[in-house]
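So, here come the structures, one by one.
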Structure 1
Amino acid sequence: MDNYQRFLQAYNELEHALQHRLKVDAKNNLGSLLRIASQTHDKLITAHYEQLDFLRNFRNILVHNGLLKEGEIATPSDALIEKVQTITIKIREAKKIKDFFTSKVISFKLTDPLPKVLQAVNQYGYTKFPVFSEDRLVGVVTDNGITKFMASRLQEDLVSIKSVQIAQILAIDKRKDSFMIVNETTSIYDIDEIFTRKIEEGKSSFILLMARDNHVDQPEDITGIITPLDLPKIIDNL
């Protein structure tokens with residue numbers, strides 16, 4: 001197989017990888033795929049936009065004008081073919097969040113007392129905890145929510161805080177639902193896009209709960225938590 005054939009084979013494999021990622025059928029060529037990626041803000045694909053657009057143009061020249069009487073006017077080099085293969089691998093095997101953010105997750109029940117949460121904050125340094133009620137995820141208790149609750153109780157005896165339950169904190173915390181459940185196999189690029197969009201919406205406290213699938217029924221289903229503070233780590237691995 002010469003480089004002409006090798007390039008076209010690698011190019012077709014790249015198109016298939018892009019079609020699979022964007023969940024579109026095989027009739028979409030690279031030009032259409034790039035437009036779809038731009039419209040859907042797919043950062044994994046748009047990060048390689050210039051390279052992909054060059055490959056699209058090169059392929060068109062090669063197929064439509066490449067063979068003349070004088071011979072080929074464009075011959076794919078080994079380096080170019082390797083570049084196509086490298087991009088294909090990056091698309092197919094994008095870095096997964098489970099490789100970076102899998103960790104022990106501390107969760108609580110609605111009936112747990114506030115001091116138990118404060119102890120976890122002190123012991124683990126975490127500031128956001130999933131809360132369950134009878135095997136159902138009902139929200140996330142955060143340092144912000146606790147602070148607001150305590151501020152609302154300033155006129156009362158602070159000793160009474162010992163009897164406060166998490167349910168009381170969530171009842172006044174408007175941000176208790178500021179989370180999204182994401183599959184642990186989600187790519188780093190997709191997570192970066194989610195946080196970028198949420199921050200643009202003014203939701204800077206938004207967090208992501210990692211799960212083995214797309215739902216959480218019990219504490220063990222959560223395999224990690226990603227917060228805006230993790231953005232530097234996310235960006236470093238794009």
Structure 2
Amino acid sequence: MSLEDEQDPTAYDRTYVLDNRLTLQWYPERVAAMAQAGSMLELGLGHGYSTEYFAKTFQRYRVIEGSREMIDRFKEHFAIEGMDIVQGHFEDFETDERFDAIGMGFVLEHVDDPAAIIRRYARFLSPGGSIYIAVPNAESLHRRLGNAAGLLPDIGALSPADLEFGHKRYFTLESLTAMVENEALEIRKVEGLLLKPITTQQMIDLNLSEAILQAMLKVGVDYPELCNSLLIQASRSAQQ
């Protein structure tokens with residue numbers, strides 16, 4: 001299935017705009033800083049932030065997208081050359097091509113079997129290539145504070161907004177690394193995406209300066225366990 005099969009395509013446009021602007025523009029920058037600028041395969045168009053960035057960064061860039069509606073919306077807002085969009089479900093995609101980078105940015109929280117997705121796409125890595133996985137973190141600082149204050153009794157619980165977005169789960173740093181390693185991949189790097197101490201609405205109400213918002217991104221890189229989202233680079237071992 002596509003992650004859009006159970007997701008309202010306009011939901012992210014209505015809420016959490018600040019989170020999206022920060023995280024989804026920072027994520028491709030961090031991936032590009034780790035990756036070799038050869039070929040990339042990305043799962044999902046999402047909002048188009050990473051798509052636009054990666055199309056300019058990689059020499060060869062393909063995107064798999066299951067939703068015709070998402071493809072049409074993307075083409076309405078972006079005119080990007082040098083990329084190839086393939087319509088199809090993640091679970092069914094096949095190719096003889098091998099890629100230096102495979103992007104799974106905010107995909108695994110949507111799918112039925114995230115481990116199976118990792119297993120399938122690891123086959124498409126070129127020698128020395130890496131998978132880049134970004135997911136929401138159940139144990140982010142603002143969720144930890146909410147839990148300690150009694151406002152979020154279950155730190156891993158999905159909110160009504162999560163369900164509207166098509167989320168099926170949160171991850172922790174421990175659960176994500178265990179899942180990746182169980183698929184015979186070696187973790188090369190772990191980073192945090194957005195050190196978020198308070199809720200999105202509180203951030204908006206405080207009218208934080210752009211300098212502070214950017215600092216929350218930069219400082220968060222070294223504190224993944226506290227960040228709003230986790231970013232992992234993983235590769236096949238040299239023996240495979």
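Read-outs: derived from the displayed coordinates by stated rules, not from any lab. Note that the structure is a prediction, hence the values are computed from the model and not measured. Cβ atoms are built from the backbone, for glycine too; each structure is taken alone.
Brief remarks on what is shown
- Among 1, 2, which structure scores highest (criterion: Cα Rg over 2.2 N^0.38 Å): 1
- FRET efficiency 1/(1 + (r/R0)^6) of positions 47 and 215 (r between Cβ atoms, R0 = 25 Å, to 0.05) from the coordinates reads 0.25; which among 1, 2: 1
- Among 1, 2, structure where helix-only ellipticity at 222 nm (-39500 (n - 2.57) for each DSSP H run of 4 or more, over all residues; to 500) as derived comes to -10500: 2
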